[in-house]
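Just so you know, all these numbers are worked out from the coordinates, no wet-lab data involved. These figures come from a predicted structure and were not determined experimentally. Cβ atoms are built from the backbone, for glycine too; each structure is taken alone.
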Structure 1
Amino acid sequence: MGNWPDRSEAERILEDWTTNKNLRKHAYAVEAAMRAYAAKFGEDPDRWGIVGLLHDFDYEKYPDLGDHPFKGIAYLKEQGFCDDLTEAILAHAEHTGASRDTALKKCIYAVDELTGLIVAVALVRPSKKLADVKVRSVVKKWKEKSFAAGVDREIIERGAEELGVELNEHIETVVCAMQGISEKLGL
């Protein structure tokens, strides 16, 4: 039961809760990846994008895993937003134990970590631009465990598998989506 926020409302929530520019950029990157997958799977890009935009909106205020994303979920429920939204946000975080029983939930789980790895790859390119990031450059850096060590590669692999896409195809989908908003990301 409940409603979906429209994009402007979701962006307002993100801006109200998140002052860190890099965390906001992460939200926009995940939104772009979610929209790309929604189009690929014949789903609603607006709804899927909103999940991406809001998946970490409470993280700056509540970074503790005992609180994130639970505090944000409670806020969204108080605002009358639907279970489909809150359950998808819950599914993005491994520590919640939430089931990933829909394509939407599988997708948010699959793209979240990968966007961070792609940003890291862009930042070590001489141009520091997403336009210069190729699948092969992400795969090359993937193999360097010390590179972007905080990125959980097992989650990315499991996410791609759950989505039913090959890892290289998954990387390509997310890279292309992020390249489409490179100006917004400053990359």
Structure 2
Amino acid sequence: MRLWDLLLEILQADPSGYLYKALIETQKASTVWCWQPNLRDASFSFFNVEVPKDKSLDDAKKIFTSELDMIGARKYTEEDLRRGKSKLQKQIDNITNNTIEFAVNLTEIIGSGDYKLWFLYRDAVEKLTFEDINRVAAKYFRPNNRTFGVFIPSGNEDRVKSTEFTDEQISEMTLNYKGKNLPNKQLLLKQT
């Protein structure tokens, strides 16, 4: 189970998150967020901080890396646990109660191995403990287990823009489309 989802929520939450307080409340950055993909096996957590042009990138980087260094050593509180679990459970409920979002989410979960992983995840979030947070933080979030990069956009790049289609163009392209017959249509009908 992705126990670090709770930790990421505790770190990024507006306004209680540790990264949020260190970077946004101090006005060193304009945005901070974390993300972890749905994959079969453990992979990575992505942390993003956006620093406006009129702010010091070096100052933000120092604070950011200092906060990341403290993830494994910090002692999280029962309030952190309560707030984080509440937010994750609300996200789970919102996804489950939205048919389209639930279907899309299930395709990601199925890609991880089995649709039942969604329900195991839901149950695991309910059971998360204070000890789980501290254990995961200390085990995975170490300075030597990190890659750091900075993207600084330039203003004069010759960018290639992909072709975008409007809803009307898509409707027009598909309006009179007639699909081909399947080569084994008879066989498919017998099997169903």
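For which of the structures 1, 2 does the calculation of P(r) over Cα pairs in 5 Å bins from 0, in percent return 1, 6, 11, 13, 13, 13, 12, 10, 7, 5, 4, 3, 2, 0? Numbers along the way, then the final one.
Working: 1: 1, 9, 17, 23, 21, 16, 9, 3, 1, 0; 2: 1, 6, 11, 13, 13, 13, 12, 10, 7, 5, 4, 3, 2, 0.
Matching structure: 2.
Using distance in nm of label points 7 Å out along Cα→Cβ at positions 3 and 107 for the comparison, can you identify which of 1, 2 gives the largest number? Before the final figure, lay out the partial values.
Working: 1: 2.3; 2: 3.2.
Greatest value across 1, 2: structure 2.
When helix-only ellipticity at 222 nm (-39500 (n - 2.57) for each DSSP H run of 4 or more, over all residues; to 500) is calculated, the result is -15000; to which of the structures 1, 2 does this value belong?
2
Thinking only about distance in nm of label points 7 Å out along Cα→Cβ at positions 67 and 123, which of 1, 2 has the largest value? Provide the component values of the computation, followed by the final result.
Working: 1: 2.4; 2: 3.5.
When distance in nm of label points 7 Å out along Cα→Cβ at positions 67 and 123 is computed for each of 1, 2, structure 2 gives the biggest number.
Taking 11.8 as the value of mean count of other Cβ atoms within 10 Å over residues 51-58 derived from one of the structures shown (1, 2), identify that structure.
Structure 2 accounts for this read-out.
Suppose you compute FRET efficiency 1/(1 + (r/R0)^6) of positions 43 and 179 (r between Cβ atoms, R0 = 25 Å, to 0.05) for every structure in 1, 2: which one lands on 0.75?
Details: 1: 0.75; 2: 0.10.
The structure behind it is 1.
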